[in-house]
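Below, each structure is written out as structure tokens.
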Structure 1
Amino acid sequence: MSTQTEMNLDRLSTLIGAVAQSDGDNNTAIPALKLRRCSSTTEPMPCIYGLGLAVIVQGGKRIMLDDEIFDYGPGQSLITTVDMPVVAYVTHASGAEPFLGMWLQLDARVIAQVAAEMEFATPLHVSAARGISLVSLDTGLQAALTRLIELLTEPSLIPHLAPLIQQEIVVRLLSGGHGPSLRRLVALGSPSQQVAKVVTWLKQHYTENVPIDELAAKAHMSPSTFRQHFRAVVGMSPLQYLKNLRLLDARQLMLNEHLDAGSAATRVGYESASQFSREYSRLFGNPPNRDIKQMRDATQPN
């Protein structure tokens, strides 16, 4: 890592640390931007990463997608182009040097508009590819991200300048190492785009029992081709993806609405309480009631 890159990261660390003074996700006056701080390592947590850019400026993190592992740290950026059920946890953090990072939600419509106006040196191979990419930050992207966070100190200018800087960030992402992933997402009729459309539909209808043939028809593919492309992009089968959506939502219902396990299972589309409990334990490591109790105990003040 060059001296200039280290200086740029130090600047980003200072800016993020000044805003994110409490552990966890810190919302900002820029709706698409969240800043994260962790003063200690965390336990593996199943969650969903949507379309967005994650950057680490201090500390380290591990992302697990089925049997794939992505370890990344300062100066690296990760993009997910479809909603990804992953297991994520902070691997390097301390009180003296907390984990510091940022998450910028991206807009597929803006990406499509910008990509349509750009000329690219290499043609795009539109075959289905994993909807997650990890690359080092280049100086131009670092500078744009720094200016976006610096803008938080000038609230009156945010409505006018934030959209312009966010558009610049998209341009730099498209022209850099993340470009192929984003271009596949918005390439009309590409397997990645078709799978992304089905993923969006599944998020809205995950409580329903939808035959694989119907999902394949929505993607304009045969069932076998759809399964192949879906796994290539998302990293798991459509059935496993649907299970993860249901289980993650059931966990939130039990935590936030204090539903019992049986009611939560029914709400998210399970017909068998025992099957729900088995699959919940497999994903989260404990049966529903024990898992929820541990999560509530962990958030209680000492």
Structure 2
Amino acid sequence: MRAFFLSMLFMSGLTAVSSAQDVIKLWPDDAIPNAIAGARITEASATDANGILRISNVSVPTLTAYMPAKEKMSGAAVMICPGGGYSILAASHEGSDVARWFNEMGIAAFVLKYRLPNPDIMTNQQEVPLLDAMQGMTLIRQNASRYGIDPSRIGVMGFSAGGHLASTLSTHYHRGPKASELAKPNFAILMYPVVTFGEKAHTGSRDKLLGKLNTSPEQVAYYSNELQVSNLTPPTFLVHSEDDKAVPVENSINYYLACLKNGVPAEMHLYPAGGHGYGLRTAKFGSLNKWPDACKAWLTSLGLSK
């Protein structure tokens, strides 16, 4: 029955839109988990001076599908989690732009518009982004045949705080009351990710997800994903700049070392310059401009791209 429900929800989302990309609601309007009944917030979006689309106040999470031409399809897919410190979603340069880059390689891409932690409209705010990510991955896998996707070749990609969400999905999909193998990514790509909530934390992301008050050491450790890597964590590709002043490079290094310790295949690329939040906009940063080529080679080595 659950599989049937998910399929019907997915199909209703497809028929509800007429845009070039399919936009799929993750949950029925009256059954969004952790939502406070009657609480309302107005979603907002704006493009800043750098051409970055910023979405805030998300209360209805969605997936937007970007499909490659049929003759180019490799059968692989990726769910993309934009960053934004759990305060906004950088939905273009860490979302739709990257989705189209994947399409060039024959890989289907789904941009996740996940709910941002907000105690005014939800309970247990720290659970909510992961619930949305797990549901997104589950819906893609449940409906893989509809999109010509191999359900064993679906990964996750995340940028900054979206990298925290992607690494949380990679290390927590099998934990808690909502644990599900359907939510497991087969591979992960982490771009300048927030990983730890400990010493090298991006405190803005930590405070937004967990709240500033009454956060226990156990909760901090639970969401410090370098501590949660196991032999069940999927193969992972990491990119970080050594001069990143927002999210220290140790976030990626420690996750990589945890993968090695647990026998998880991992590849990491560190670059001397680039700062934070660049996405594919790397032309002015010297060697960083090569990270997309390195990622493509990694995907090819896993048999995921054409």
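Data table
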{"quantity": "When mean count of other Cβ atoms within 10 Å over residues 22-29 is computed for each of 1, 2, the largest belongs to", "calculated": "2"}
{"quantity": "Volume of the Cα convex hull per residue in Å³ - structure with the largest value, from 1, 2", "calculated": "1"}
{"quantity": "Of the structures 1, 2, the one that -0.76 was derived from, the read-out being log10 I(q)/I(0) by the Debye sum over Cα atoms at q = 0.13 Å⁻¹, for residues 62-221 alone", "calculated": "1"}
{"quantity": "Answer label among 1, 2 for the case where helix-only ellipticity at 222 nm (-39500 (n - 2.57) for each DSSP H run of 4 or more, over all residues; to 500), calculated from the coordinates, equals -8500", "calculated": "2"}
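Bear in mind that the values in this text are calculations on the coordinates, not laboratory data. None of the values given here were measured: they were computed from a predicted structure. Cβ atoms are built from the backbone, for glycine too; each structure is taken alone.
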